[in-house]
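**Student:** Structures follow.
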Structure I
Amino acid sequence: MNLPARNRTVSDLIDEYEEKVANAPAAIEAVKAAWGRLEMAASVGGKFGGSISRHSPSVSERDVLAALLKSGWRAIYDRCQIDQIASADDKRLFERTFENPPELTFDNAKATFGDYLMRPRFHVLRGLAEVFSQLDPTYKSHSKVKIGVSGLPKRVIVQNVGGWGSYGRDKIRDIINALAAYRGEKLMDHAEFAGIDGLHRWDGGIAGQVVMDGSHHVTKDEDGIETKAPNRGVTIRKFQNGNAHVIFDKFALLDINRALAEFYGEVLPDAEEEDAKPQASTAVSKDLQFYWTPEKVVGEALSFAGLYAPRQFDENPVRHRVLEPSCGDGRILDGIRKLGHVGFGIEYHAGRAAEARAKGHSVLTANFLEQPPRPEFDFVIMNPPFYGRHYVKHVRHAEKFLKPGGILVAILPATARYDHGELDGSWQDLPVASFAEAGTNVPTTMLKFRRTTN
């Protein structure tokens, strides 16, 4: 009776790795002993008759252990099916990590891959959002990804679609695989790539096209069983200039719409109201909405502002005065203090203001919009409420607190940049899901400008 093989756990794989690490020296000695016996088998009376190989084996224990370590990490990666879940950006990060991986322990494996097992849906959706946000600003718009709202592009242009390893070829792979992960389909295989790579150029500027409807590409597994490629709902049209158009059918477009709406959140307080316009009211934003600023975002904002720690060798280091309006529990103030500058916060919510003060920050408990502006700050770094276009009032009021020449950086919903057009300055988009740990996946950006008038 043949019993099915037991599905091996991460612990099983780590146990195997540790056992093989322990046995590696003995295995190396066994190879050397076997080589000695082979040399003796090629001699008579112990007389040397010539080399039996162009290269005698030289096995390094360091090389064996390094190969074991990489193999162990890749085994866990495959066992957890991270390739099916992780975003394209994370896959590339893992590939780099596997070149020089950390010690393989259960705790390290859990820290690296655990979140993919706990929240696979989140990572599938994040992967799709990352890919599509890089294709067209429309995919960053909270307004245009709502279900039932038309406006998502049916076609995107991908540049530099060449052979293996080219930017465009990898981008097409990422698009198709992000959709496949969302649909629960297998990832793109070599046979499908061959259809794109085999497009021949002809006059008229078009090199050709491939309709990826699953009707052409068939692969065989090691047992010779044929598998038909899924209907990707995508047409690839390649041009002589190296660009390609990726065209989505209505079903693919609907899945993209649904995935982005689910990920960004269709019913959240950061979704703008229909026909919302900025108002002059100083009322506090709806429901005292609060998304604290993650540490990585704080770092991005401070760097974007050009606010750095004073140089250690300066005899009289410059310490700037920095305002954080609506400071919550003081996450941005934490970053300002770490750089050695002087922060001041204003927060309406008494509990959160008390938390910030408990950390040693100077915080006024008040409605920021009702505070008379005093132009005495070198920088304003802010994460204003996202609700509707409420942030506009906050940014415009905050500008009045800057000295002439002072710099303001505001963390805002991406709709502020791509849809609303109420504010001007330089922009820098934040990575997808930058606020996930704070409770929202709303796409975000940063605005920077300098005050030029008194």
Structure II
Amino acid sequence: MQFETSSGPVVGRVEADVVRVLGVPYAVAKRFEVPEAPPPFSEPFTAFERALAPPQHRSPLLTRLIGDDDLGDGEACQRLSITAPADLAEGERLPVMVWIHGGSYVTGAGDLNVYDPRALVTEQRVVVVTVTYRLGVLGFLGDGVRVPANLGLLDQLAALRWVRDNIAAFGGDPGAVTVFGQSAGGDAIAHLMISEGADGLFRRAIIQSAPLGITSGRSAMTSAMLAAVGELSREAPVGEILAAQMVAEKAARRFGLPGGMPFGVQYGLPPVPPEAERDEAWRKAAPRIDVLIGCTAEEAALFAGAVPAIERVFRIPVAGPVIRRFGTAPLTRKIYDAPARAFARRHREAGGQAVRYRMTWQPDGSSFGAAHIADLPLILGTRQAWERSKLLGRVDWSEVDRRGRAVRRVWAGFARTGQVSPDDAQAARDTLTFPAS
């Protein structure tokens, strides 16, 4: 199938009940430079291959828990992929959901198999766009003078502009765009809400497990990282850049909890306001953006359980889950839960629509419980991608699918209306709760 875009014709293909359009350039950028609109195609672009991942060190923890999905990597990673129902009627316009992946701003890619949106698209009749953007030193460590800061966030804005300008050609409604993302992806979305140039690019935001409790007071840590790295060459091999990234991460360790996610948004540098002005910026954004925000009940269990000795304790019959729940509760509350609650409260007080959720499902036989990223297989990904994940323990895929259908119904319902209906909440009641405050 051929689609007309602002860059020229794009060719996708039908895969049973969906249309796939993979790895389309939404921007181009030289190293350490802001993204620009891609040049016109000289001939139709064949969009059959998943986007390359950005240069990165693979996460040993995620590889151990989920497995490896090697997309290859490259700096020309400003690509997006579109999945739409194959039976779109002429002129039909569907809600659009744009996925911003997580990974502490240092790992991941939009087109990993664990983010496959086929089930969400076919069950809920939406168009899903997955975005790949720059990470680590290449995306989130500019000093704002020699190198622009927040390049990864600027990539995301460029992707959203591309969606606004082109998604109608794929059956999507540019006036009904919801951004959704988990972990660092959720954090990015919170900051897209207050980014210059973002107004009108999306109507709704689903913020999953964003570590908003460690986003404040990071300037000294960032300065230490910049000093440790020094001036990086625009011509250096990628391996040298990734080695410098490890140096930056080491410099961040002495800064406590924020050092667990050393890369991220830098306040006061384009496109985000100074830190002192961010709360007021979120208040101003509230009336025009509906928000669904929340976390899992045991977020921190993923990171505690990464230590083999602690994971063995978590596996102790009867006592292990109790130790896990109470041992990880303070960090879950500080980094994820309390900030989400405060975000929703401020949003409502400023005249916006905000719904808060909490994922309580603990997969049977999982030593990690309702941990960070345990919600993802309920929203995105295939059985093949997730079934062997240690996060799911002994649970049968039929249960994952049953719960996933209910959660996907909530997510897509919110994308359509900005609310969670009582019927959708009831359908997901054994997986999600929706606290009133």
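**Student:** For structures I, II, calculate FRET efficiency 1/(1 + (r/R0)^6) of positions 10 and 242 (r between Cβ atoms, R0 = 41 Å, to 0.05) and state which one comes out highest. Working shown, then result.
**Tutor:** On the way: I: 0.45; II: 0.85.
Looking at the calculated values, the largest one is II.
**Student:** Please state which of the structures I, II yields 3.9 when distance in nm of label points 7 Å out along Cα→Cβ at positions 74 and 290 is computed from it.
**Tutor:** It must be structure II, since only it matches.
**Student:** Also: Please state which of the structures I, II yields 36, 25, 16 when semi-axes √(5λ) of the Cα gyration tensor in Å, for residues 50-233 alone is computed from it. Walk me through the numbers on the way to the answer.
**Tutor:** On the way: I: 36, 25, 16; II: 29, 19, 15.
Label of the originating structure: I.
**Student:** Which one of I, II has Cα extents along the principal axes in Å, as calculated from the coordinates, equal to 101, 62, 50?
**Tutor:** Values: I: 101, 62, 50; II: 64, 53, 43.
Matching structure: I.
**Student:** Where is relative contact order in percent (Cα under 8 Å, 6 or more apart) largest, in which of I, II?
**Tutor:** On the way: I: 11; II: 15.
When relative contact order in percent (Cα under 8 Å, 6 or more apart) is calculated for I, II, structure II comes out on top.
**Student:** Here helix-only ellipticity at 222 nm (-39500 (n - 2.57) for each DSSP H run of 4 or more, over all residues; to 500) was calculated and came to -9500; which of the structures I, II was it taken from? Spell out each step's value before the answer.
**Tutor:** On the way: I: -12000; II: -9500.
Only structure II yields this read-out.
No value in this document is a laboratory result; all are computed from the given coordinates. Fair warning: this is a prediction, and the values are worked out from it, not measured in the lab. Cβ atoms are built from the backbone, for glycine too; each structure is taken alone.
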